[in-house]
Every structure is written in structure tokens, then in C-alpha cells.
Structure I
Amino acid sequence: MTGAVLDWMVQDSQRLAECRHDHPFSLLGPQQLESGQWIVRAWVPEAETVELILDGERLSMQTPHHPWVFEAQCSRDPGHNYKLKIRRGGLEHEQFDPWAFRHEWMGEMDRHLFAEGNHHHIWRRMGAHQCQQGGIQGVMFCLWAPNALTVSVIGNLNSWDGRYHPMQQRLGGIWELFIPELEEGHFYKYEIRTQDGHCYQKADPYGFQHEVRPDTSSIVSHLDGFQWNDDAWISSRDRRNPLDQPISVYEMHLGSWIHAAADDPFIEADGTPRPPVPAADLKPGARLLTYPELADRLIPYVKEQGFSHIELMPITEHPFDGSWGYQVTGWYAPTSRYGTPDEFRAFVDRCHAEGIGVIIDWVPGHFPKDSHGLAFFDGCHLYEHADPRIGEHKEWGTLIFNYSRNEVRNFLVANLVFWFDQFHIDGIRVDAVASMLYRDYLRPDGEWLANEQGGRENTEAVRFLQQANHVLFEHFPGALSIAEESTTWPMVTQPTENGGLGFNLKWNMGWMHDMLDYFELDPWFRQFHQNNITFSIWYTYTENFMLALSHDEVVHGKSHLLHKMPGDDWQKYANTRALLAYMWTHPGKKTIFMGMEFGQRSEWNVWGDLQWDLLNYEPHAGVHLMVKELNALYKQEPALWKDDFDQYGFQWIDCNDNRHSVISFMRRESTSGSWLVVVANFTPQSHSHYKVGVPISGFYEEIFNTDAAKYGGSNLGNLGGKLSDEWGIHGYENSLDLCLPPLSVMVFKHDAKKSLAEASKKKSD
């Protein structure tokens, strides 16, 4: 019997040495013998001597079975408070024994909820957590890798050697190990050995911080402890319907908004300079701004311009700048390019203090093949489908999540909750929803797999999106969930209980394409394409739409907004102003990409920054001022946003004057009964005595005119407003006799006071 025990011990020890042991707790730590005595076994690779320190005594530990398995007997259960004095390479140190801490981190309920895909706070279990076990401070590592042969924690704590810290396999494919006295800031990965003998080094899928690219390690980082000051903001947000509010969004990429000089580093609180993060190889001497610097510069800018929200292109950790952040490897971590997680928290907190909401791009549709990421994670297709016909975007070089697997859905749904819970964001814009909904998206015949009914719909992705939105609004009722969906999939913004996808906004890609196609035309040809600017009203109430002119429209040879416009420079500026004003007066919430607000000339380049020097030129400063005042008008006039998604909110006056490329309409607000009259002239030809019907008589103040001199226009207009005439047109008994400036949009508001005064004057005359 003794020989059998010895053989078992030798074999298990050898498995440890070869990184093939999945249950180190069965061998290591305190073990009770049949005699009632206890034995402590310590796994200390390459140690010369080890002593057990227990109750003030030092016991020499022996190696009867393997040179690295040290053991010593004691008369009682030593618990976990003993220490090991280790001599290795001529150096001595003392440490607690990791395998003495045997408490199961993932409890039965945690495992159950995770296995069924409903653990909405799974990040509080998975990942690397600073915590106490038995009164000892350290870090608990927890990972899901059900197909792995073994998993080890590697890092600068053990010279990245997978032999030192093998993890214990638990039920449900969970791996755990508590490493005592490990502190925040340690770099780590998981070394995963597969059933067929391959070895992978993976970043933590639930890691809360990662190294700055191009390095890829995870970093032990705390979750809690940040002092938020936005309770009032969050409470107010979740009490109201966001769709009843004015929403104008400044979409941006943090790394290409503005750069700083590398020789002018960010200074830490202790006075030391932070190592600069280079902006780009082709831009030597430039560095990325930090989250604190962006808070100091970006937030006042956005507030001054009057935007209600900032939308950040993906700020989750990603290895390659050229992906714009859309190829994510660190789902639970803001990118370290700009600083720490707490610095990003401070950025959001400051946004809220200044009355600005924060939206982030969320990318659950695909992930990259980088070796340290989710791809082939534990030697099998864990997060992705094995079949490339449903598991790969070949054109993008990325993999598709397996939405049919509960644990994968849980990873994503919990990630959504995580960003709202941990970083207090206010909304998400879900990237590439169309690619998720259709199995044949960007796939030729023969290279896609039909669903169980033989159709092209990705039913698993549909159910995932419904679950994600349902859970989101369950936890955060005032959130924004915005779909970038470019097809005619029905009920995108209908509640999940009604069979919809559950988003509350959808980007209006049709409107965007129609507008850009129209404005790129020579104005003479616009008369033949009037439908481009009117068609959107036919379907605008089928979904809750957000009008978006995004980053996708100013890259890859498409040119920036200003240079899409025909004509000379004056016409380009005027067209830009007219398009933006029409966008702000059209039903739907608003999003524009950075640089559009001042007429950026060059295409967006992720490795460059914006052409801020253009603001020194009057035409660009004029566009800049117009956007600011357009936002101010938008916020102060509920008719422009209150009934965005109710047919009452919009009424055509005339949409048929294609000969002049002129349209006119009203925006209305049901609560107060107020309304605005909008008139747009989309040709360089001005018009005098142009008749526009109005619902009641009186004085109509010209409250906005894109052709104003201060915006860089020709300063034609109506001298502050017009008194209506008793001239019936467009189905109304009264009309305005207007001067229409070239390439312009004007907004008029009935002034009851002046109307009464004019009526009294007319009566007295």
C-alpha cells in the first residue's frame, strides 16, 4: 500500500512539473493522513530549501517524491496561516502558501446563473480580484476554460513560468487560485495547456486593466473605491424617458481629436512625468492625451458647443489603432492608451457634472484573431462558432461570437451591465447590428449556413440582442441603446415583450445616404432628386430614428463633409451649413462626427488629429459658430425634439417644389401647442417674394438663418421676421412673403405678442 501511495505521489508530482495537473489541491497544501496527523506539501519549483513556519516553529521540509514538492508533518490542521521560508538561487524570502487557501470562490449559485447565461454581474467573480481569504490579503484569479487540460497564472510574480502557479479546476469548467500578498499593479496572463498538448498565453477576458499597446498583459486592478459625485445625474437620468429629451451627440475618437508633444509629458499628482504614449509611428514627437487632459480640454469644448452627449468610438482595450477600437481584446477594461480605469471614471464623472451624457461604442458582433485574445481560447472554439460559415467574418478578418452558448451570451450581457455599473455611462451604440442579424451578411452563396428553419436570419443573435436590451433597461431604465442597423429589419426599436429587438434608437442610414447623395449633386440636378430629401418622412415613424453623419462617411476616399459638397468654397460652406441645419430640424435625434462642426477639410485619419488651425479662418469659424447656435436653438425649442417619434411632431407645408429645390414644413410640440416653420432652399439661387403657407396670421420671427453673415453667409434674410399676408397657399389662408437666401435653411416662430401688437396697429389704422 505504501508503494502505491508513493507511486501516486511521484506521478502527481511529475504532472505538476509538466504542467499537466488540473487538481493541485488534491496534492498540495494541508492534507490529513490516515493516522490523523497532517502533512503540508508545498510546490516550489527550483527551490533549494524550504522551511515550514507554524506557530513560531520552523520545520525543515523534505522532498521524498519530487525535488520541487516539499513536505513536512504536523500534529494538527495548520489552516492557512503558516508560511514558507524559501531559499532559491541564494536568496531567501517568506510567503504564504497559495494552496492553503482552498475556499471556493465561484459558489453554486454563481455557477448555476453563469451556466444558464443569467449572471448579470459575473465580473465580480471572474477575473483578478483583490480580496481577503482567511484574513490574508491577496488576489483571487478566476477563469472559465472548460476544455483546457491545465491553466496557470503567469506574470512578473513568477518570471512568466507556468510551472509555478497551477490553478484548481472547479465544476463548470471554472479555474481558481488565490495568490496571497499579491498587490495591485502586477502584470499577468493565463497559460492554458490544451488536451492535445499545445500551450497558449492568454490575456484575462475579464481583465479590468491591460498594458499599453503593443504589450498585451493584463494588470491586477481594483474595481471599487472610486468616489462618484453624480448621484443626482444618475437618478434624474433613470427617472425620465430619454426620447423626450433633446439629444445631439458629438461622436469622436479620443486618440485622434488632438495630440500633445511627447516632450511635454503629463505630470502625475506626485510630480513625476508619465511616459508618453506615441500617437503614431508616422507622427514622431506626438503623444496621446490622457483621460485627465481630455477631461480638461474636451469636456469644456463639447459643453461650449452645446452638445448633449459625447459618443466615444470603442474605448475598450484593443491592440491595433487601425481597427479604430472595433477589434476588441479587453472587453472589461478601458484602454490604457489614455490612462487608468479610475481616470476614465473621473472623465465620465466630470462629463455628468457639466451636464453631458456619455455614450460608448459596444461591439458584440465580432472579435479579432489575436493570439492573446478570445480566439481558440482553451484549445477549442470556445467563444466563436467552429464552423467558419457562421463563425467568421472573412472580409473583416474577425470571428463571430457563438450566441447559442449560454456562457458566451453571459460574457457579453454582463459586459453591457458592467460599463453602466462600473463607469456610469449613459448609453451604447451597438456596432454592425446588421452583420449580426443575417447569416449571409457579406457572404456569397455557398459560404453561409442557413438557420434551423432554412432562412438567412441569425435567430441566436436576435435572441441575444433581445436579452441584452431587456437586461439593460431592467437595470438602467434611462439608458440609451442605439442600433447601427442598415437594413429594413422590422421593430428594431420596439420593446422585446412586443417581439422587437429592444433598442430605443436606430441610426437612420437611409436618411444619411439619401442626404449625402443629394448634397453631392450639382445644385442644378437637385430638382430631379427631390425625393432624396423628402422620402425619409414616409418611414420616419416606423422606428425611433437617430440621424447620424458618422466617422464611416469621412474615410476611405469618401472625403470629409465639406469636400463632399459641389461648387466653389463659398458654396461648399453654405451647403454644409444647410445640410446640418436641415438635419437639426428634421425629426429624430442627432449625431455628427468630430470635425464636422467646423468644416474639417481632410479625411479623418486615426493616426492624425483634427485641423484645429482652420478655426483661424472666418468660414470655418462661421460653421463652428452656427453649430453652437444650432444646438442652443435645438435645446430651447421643444418643437424640434419633444415629439420626434409622434406624427404630430412634423407637418409638410410644401415638399413638391422640386423646380426650385425648396421645401417647407412645420415642427410641432403637443404639450404647449407651439410650432416652428422651416424653409430650406437647396440651390445657390436666391428667391424674393417666395410664398409659404402658415397656419395662423401674425408676425413670424426669423429665429435662425444659415445664411447669416456671422456664419459666413451672404446675409440675406427677412429683417428679423415677416408679418403674414392674407394670401392662401399650401392649404392655408395665410402666408409669408419671404426672401430665400441661397443654399440656406431658415426657421420662423410665431410671435404672439408682436402679432397682437400688429393686429392692434392694423385695426387702429
Structure II
Amino acid sequence: MKVPKWLRVLLPTVLIGVWFLLGGVGGPYFGRVEEVSELDLSAFLPKSSEAAEANEEAKKFSDEKTIPAVVVFESKGELTVQQLTSIDAVGEAVQGVEGVDDVAPAIIAEDNKAAFLVAPIGSEEDVKEVLADIRSEVDEGQADGLTSYITGPAGFSADLTKAFAGIDGLLLFTALAVVFVILLVVYRSAILPIVVLLTSILALSASILVVWWLASKGYVTLNGQVQGILFILVIGAATDYSLLYVSRYREALYRLPSKFDATLDAWKGAFEPIIASGGTVIVGLLCLLLSDLSSNTALGPVGSIGILFAMLAALTFLPAVLYAFGRVSFWPIKPSADKKVAAAHKAKLERGFWHRVGGFVNRRYRPIWIVTTIVLLAAAAFSTQIKAEGVSQSDLILGYSEARDGQEALSRHLPDGSGSPALVITSVEKYEEVAAKAETVDGVDSVSAVADGVDAGILPLGKAMDEINQEIRQEVQKEYDAKIEELEASMAELEATAGPEVAALAREQALASIPSVDSIVEDANPFKDAWVKVVDDEVLLQVTLVDAPDSDVAKASVESLRVAVKSVDETAIVGGVTAVQLDTNTASIRDRTVIIPVVLAAITIILMVLLRAIIAPILLLLSTIISFGASLGVAAFLFNDILHFPGADASVILYAFVFLVALGIDYNIFLMTRVREETLKIGTSKGVIKGLVVTGGVITSAGIVLAATFAALSVIPILFLFQLAFIVSFGVLLDTFIVRSLLVPALIKDIGAFVWWPSKLRHKK
């Protein structure tokens, strides 16, 4: 087909212009992402869970939408009068901080070695700034000998905000710098790395523009976690697809004198594998919409938009720019169709590393696939050891966390579950029965009700109130007994001087003037004027657990608590931190059970359509699954035995599966599309070796780039992102160097043309 010269100029010019326009418009939105990004921890809750419902219902019992900051004071010995006075003074000072609502009086631990204040911060306030003001007041007012921490939901929220603050700058710079260095080393070209990076940046800019607009309209949800993964996905995928096109374009330039013909040839060769590869990733991401976790469903459409623009940029902008530069793109080593130059290039390849790898696979194909399979399966056997059951809020942040230190300080002096009680929503008619039943559950320390008429905002119930009354009664009884003893002594003196009758009358009058122990106890109770708060005929109970809220024992207690309260009030629901973790784990297991088979089925169909076969797609998918299992096994060893992590986020396995299977299969797609192409010419046996040799360099480069890009996620000090970065990076390298380079070609070589069954290629031996 003859294309007019004017169209050869106009089309690339228009494509380049459109992409620079998108980049120019979308670029500034990098700095505006925070406008539509939400750090709402409720986004990480299961949408349909009991915990999510309970936590939402609990909001009705707060007149103001606030996020509590907990200021903890700890002393090495018992708190002195001076220290207690300073804590009260700090509470008054914090009360005056702009953005802080009513601060309740300090609560003293039973061991008298710690105390804490609760400072509610308005939800519309800048939590980070308010906490800085609170910290200033605490530092100025606390007495000597006290160590203070700011923790609670506000403290952890500030930690997460600080951790995600590096996404716009640090993460993006790290990823781009790593990619640039790798490309520079691999291609030894001054121009090509810049063009490839520019392709990634423009794809990301266009993605951000669209995602920002959709988020501003409420169509998608954007948070720090989704944002970080989006950046990495787009940069990694766009670079991968670009490298595939660059490889085909360089090949074509050695064969064809016309750069336009070379462009068409490269585009035709790259189009199908790029579309198939991008399609598998998009399908995998969209399957996250089936998740019951809002944080997962948010990534589905956002990530898919990013992958779509990565494909478009690699198939439009990159070919247009490389066509404009022509052979200069590869300077200083410019490809040429000159017979001598092309022959020299071919001879160089035949002496190269991948030609030797191809020869090795050709000679030892059976031992290779057997040994590699055994090694991968052995590593995969340890995948069950990964503890993906969720971690506590205090373990989300890597490195220093004042909120975590404060929580640990609280746990040293109060029941481990004091800072994070279980929440029970029950009817006003049955709340007393429910509270009494809750107290009988193993692992429950005490039960209180949200109340009005008291600064603390809660009213202890059952055993907790009995203990308070008992402590008051003991003190009152001591004072009463002392007064009676003093009275009897004075009456004895009176009897000796005035006679027994006068003394008896005086004793009677004196006893009548002394209040009874019961009345004193009642008046001394700090909760005497409190009443249970009722909203919509419901009461909110706070159940303090004995054990740490993120422990397995606490989760078992919550499960028992749910059974117990529902036996009294079937409408009762249980929420709180522990319930959230319990329900999140349940949702994650459900997600893995539902989503993973769907992803596998969808990718299998795509591969069957792409390769026009059944056997080959199944083998490719099985190899990728084994590689995924091996990656989890190695990760389990690293996380448990070397880094000693407390566990892993419940969603890390699902995310790792989606990325590794969807992205890992890309390299098999790149390989097998080329093998199929070569099989049509020279048969399966020679075609698989030829495909391995000619794609070895580009796929390896792409794998290293993608692994390095995902590894950049580790610069964000979030446990989930670090774990995901390692699993995906290691898995990609495993796919690149072992699965794609050795296992798959060796297995195909051994099976032969039957891998193309039922297509006609099964006869191409």
C-alpha cells in the first residue's frame, strides 16, 4: 500500500501534537491530586460487613464529626502531684487549640504510672497542623519526668498522611531515574531512553488527567495507595510495551531501507502482543471490582485507565517520534539495511548471550524444564507460610511512628484492648441484657455505654460500675469508720463528765448528722448524673477486650461476642478495630476465592484467542502460577524469618496475584507471539529457539525495568506497599529469567507442535 508523503508527515505530527497537548494539560494535575485523594480509612473496610455497618451506625452517637487524638503521658514511677497538675494544665491548654473540641479530664491508669487525654479534632481540620499545635502545648506544659506521645486515630492518620506524602515526588523521581539508568545501560543510546521515558510520562499525565476528572465527579475513588500503584503501573507497563516496539523497529531497520516501511512492519509486529498484554492486565484489574473491599475496587478502574493510556502511548506516540527521528533514534549505533551492516549485526547476535542460551535449551530441553519445575515447586511449597491475615494499625507504618509508640505505652498500663474497644449497637430495650451477656464472654474486660451528662462521655455498666462503687465504698467506709471512732472517743469523755443519759442523747444526735455510707457512695460516684445516650432507639456499647485488638485471641473474642449479643438481641451488630480486621480477613479470603479463578479464566481465554490454541495457553498459565507460588514462598521466608514482620496485609496475596499473573504473562505473550510467527516459517522446534533468541534481550530488559519500577514502591514507608513491591519485583524477575528464558521454551521444545492443538500449526513440527 502506497501512502502519500503528506500523510506520512501529517499523521506523526498530529499524533505527537495530541500527546504533547495531553501532557501539557495533564502534567499540572500531578500537583492537584491531593484535591481528590482521600485518606479515608473506612475505604479499607469490607463494604457489606457487619463491622462496616456498626462503625457507620456508631457515627450517629457523636454530635460532631471528629477524629480523636490521644495524648499519653508516661512516668517511670508513680505520677507525682506536680505531674498530675501539669497533665490537667496541658488538658486545658489543648482545649484552647484551634480545631480541637471538648477535651475530657485525664484518665489515670490503675498503676498510677500513666495518664491520657482524648482531644477530638474536627474532621474538616488539617489533622497534621492541629497535631503540631497540640504537640507544642504538650512540650511546653508537661512536667519533668514525663514522656508524652500523641496516638489514636488522629495520630495514625497523620502517620499515613506523612508516609504517602512522598508519592508525588519521591516515588515518581525514583521510578523514572531507575528506568532511565537501566535503559541507558541496555541500549547505550542517548536519545532512545529519553523517548521511552517521555512515552511513559505522557501516558501517566493523560491517566492522571482522566482519573482526576473522574474522581472529582465521584465516579472513582483515589487514595494514596491507589495513586502510588497507578504511577508504578503506568511507568512500568508503558516502558514494557515501548521496549517491545523498539525491538521490532530496530529489527525492521536492519531489513528495510525505508523508515516508514520499518515503522509499519514494527507496528504490525508489536500491535497484537501489546494489545493482548495490556488486555490481560486490564482484565485482571477490572476483576477487582468483584472485591468486597472498597480499597480493591478503587484500583480496578483507575489502574485500567492507566494501562489503557500506556498501550495507546506505546502504539501511537512512540512510533510517531521514532519515525520522526528514524535511525538517529539509536545513535550512536544506528541500524542500517546495508547488507554488510545487517550481516555484521546478525553475526554479532549469533555470537551473543541469547544465542548461547537458545543453544543450551535446544540441547538440554528436558532436564531444563524438569529441574526448573522442581525448584519452583519446592519454593512454592512455602507459600502457605505467608501470614496474610492483616496487621494492626500500629504496624502499617515502617520506621518511626509516634502513634505506634503511644499505643504501646497505653498497653503497658491499661488492658491491651483499652484504646480500641469493640462497638456494639443494640436496642434501648435490651441494652442492659446485652451488656450483661457481653460481660460473660471470655476475653471481655468491661462494658460501658456512650452517655451524656458526664465529661468522659461513657457510663460504665455491670462489673465495671460495681468495681467503681466498691472502690468508692472502701474509701468512704474508712472515713466513716474513722469518724465513728472519733465520735465514740468523744462520747466516752462526755459520758464521764455529763453522765450516760446526756452522752446517749448526744451520740444519737451526732450519728444522725453523719451521712450514711450508701448516700456518700452515691454522691461520690462521678457518673451519678450520667444517662445512657439513645439515638433512634439504639444504644452504643463499648466493650473493652483483655487482649491486643489485632491479636488472634481478640478476634476469637469478637466472634464469641457476636454470638452472645445476638442471642439476646438478634438485631445487635458488633464493630470496632478488631471486628474490622476479622471481617477484612473474611472478605479477603472470599475475594481470593472469587477473583483469582475469574482472572485465570479471563486470561486463559485471551491467550487462546491470541495463540489460536488450547494447550499452549494452559501451559503458559500453569508456568506463571507456579512462578507466583514460588515468589510467595520466598517472600514468606523473607518476611517471617529475616525481617520478622508481624504479618502481611490481607489483600497482599490478591494484589500480588493480579499483578504477577497479569504482568508476568506479558513476557510469555511477547515470547509466544514471536514463536508462533517463527513457527509459520520454520516449524515449532526451530521456531521456539528462534523466538527465544530474538526476544531474549528485549524481554529481559522489560522485566528488569518492571521489577525496578515496582521496587520503587518500597520508598513509601507503608508495610503493604513494601511487601507488594518485593513479591511483584521478585516474581517478575523469576518470570523473566527462569520461566520465560528456560522453563517455557524447554517445555515447548519437548512437547513439540502439539502445543498448538487444535490449530493447523500442530502439524508444523
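No value in this document is a laboratory result; all are computed from the given coordinates. None of these values were measured; they are calculated from a predicted model. Cβ atoms are built from the backbone, for glycine too; each structure is taken alone.
Just a few scattered comments:
- Per relative contact order in percent (Cα under 8 Å, 6 or more apart), the highest-valued of structures I, II: II
- Looking at FRET efficiency 1/(1 + (r/R0)^6) of positions 422 and 646 (r between Cβ atoms, R0 = 35 Å, to 0.05) for structures I, II, the greatest value goes to II.
- If percent of Cα pairs over 19 Å apart, for residues 534-717 alone is computed and equals 72, the structure in I, II: II
- Each of the structures I, II was assessed by distance in nm of label points 7 Å out along Cα→Cβ at positions 134 and 406; the largest value belongs to I.
- Identity of the structure behind 16.5 (criterion: Kirkwood radius over Cα pairs in Å, for residues 262-357 alone, calculated), options I, II: II
- Structure (I, II) behind the derived value 0.00 of FRET efficiency 1/(1 + (r/R0)^6) of positions 174 and 694 (r between Cβ atoms, R0 = 25 Å, to 0.05): I
- When helix-only ellipticity at 222 nm (-39500 (n - 2.57) for each DSSP H run of 4 or more, over all residues; to 500) is computed for each of I, II, the one that comes out at -21500 is II.
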